[in-house]
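A.B. asks: Please go over the structures that come below.
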Structure P
Amino acid sequence: MATNLRKTVALVGMMGAGKTAVGTALAQRLGVPFLDSDAEITAAAQMSIAEIFERDGEAFFRDRETEVISRLLGGVPGILSTGGGAFLAERNRRMIHERGVSVLLDASVDLLWQRVRHKDTRPLLRTANPRATLQVIYSERAPIYGMADLAVTAKPEYAISDMVDRVIAVLATRPDVLEEN
């Protein structure tokens, strides 16, 4: 089945939901660019997101994040992995909805915890009880992530290729986004 991606697909969701892994594989499958807003910001700043937060503050970072997402949405349609906090901003949700399509990769707290518990690259989880912190962040963000245009539920038994299949299936319901040739 040959397909044509007509709009950029912004993958949204919690840390550990699979935005980068699924996004990379999805872009390869569809033959389109893979874009990562966090990677674009860190490359431009030549420092980590944690360093940007520390030096310039979160508001500065969020403004750069919006600028980068806008630029990426204006390019060739591709798969865009957004940072976990990007979709929380109403301006970003509106921009993604108007110029692309958002797809929530919806994973349970238990699955997220299995994926992130051994990583030290998650600054928000550097707390006395990171599992409880993850639950709080999830509870706060889930209603906002629920505003995504489309959603795919992740399950522990799914391989990355299974998630890619499910994302393609949900995108196929939107001929304005993904058309079969």
Structure Q
Amino acid sequence: MPRPPLAREKVLDAFESIVIADGERAATLEATAKAAGVSKGGLLYHFGSKEELAAGLLDRLDALTTADLEIMASAEEGPVAYYVRTSVMEDEALDRALIAASRLAQGGMVAAAEGLRNNRRRWQEAIRPHVRDAASLDLVMLLSDGLYFNNSLDVHGAERLVPHREELAALIALVLKATA
């Protein structure tokens, strides 16, 4: 699979960063081109509209989710432990794409909300064979959502809302015991 052009990726990176930092309304074509260090014509060469930029971001999220699912499937610790552990954001590409898509969905973009729901279904389907029943699957998914949400609230470390390494390991052990 050929790599997308560097300028295209720079434009998507800029759009993603603006959406995360300032919201969808601030992510105009002009602001995105300026942040990417390209002309508006250069941006329009890759993305003909703001909707195409958003679609590009959702395609990026889909590709990152696919890569994450591949890693999850072969994780030595198993898919459930991997999923819970990686629910604590590390400012990785997948985290940024998820946050940006969430911001777009919160702004009313139906395609972003659908993309996020589809990704969640894909993670659920990967986890389902590794838990005993629907309630166990819900436990894993909702715990993960809570870790992710609380991690997003701990911006400057002012209040510890997410377990540290040892506590997270204990939490994962408890989840594995409850869902196996």
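Rule-based calculations on the coordinates, nothing more; no lab input. Source: prediction; values computed, not measured. Cβ atoms are built from the backbone, for glycine too; each structure is taken alone.
A.B. asks: Can you rank P, Q by relative contact order in percent (Cα under 8 Å, 6 or more apart) and just name the one with the largest value?
C.D. replies: Largest value of relative contact order in percent (Cα under 8 Å, 6 or more apart): P.
A.B. asks: Among the shown structures P, Q, from which was the value 26 of percent of Cα pairs over 30 Å apart calculated?
C.D. replies: Comparing all candidates, it corresponds to Q.
A.B. asks: From P, Q, which structure was helix-only ellipticity at 222 nm (-39500 (n - 2.57) for each DSSP H run of 4 or more, over all residues; to 500) = -23500 calculated on?
C.D. replies: Computed on structure Q.
A.B. asks: Rank structures P, Q by mean count of other Cβ atoms within 10 Å over residues 65-72 and report only the one at the top, that is, the highest.
C.D. replies: P
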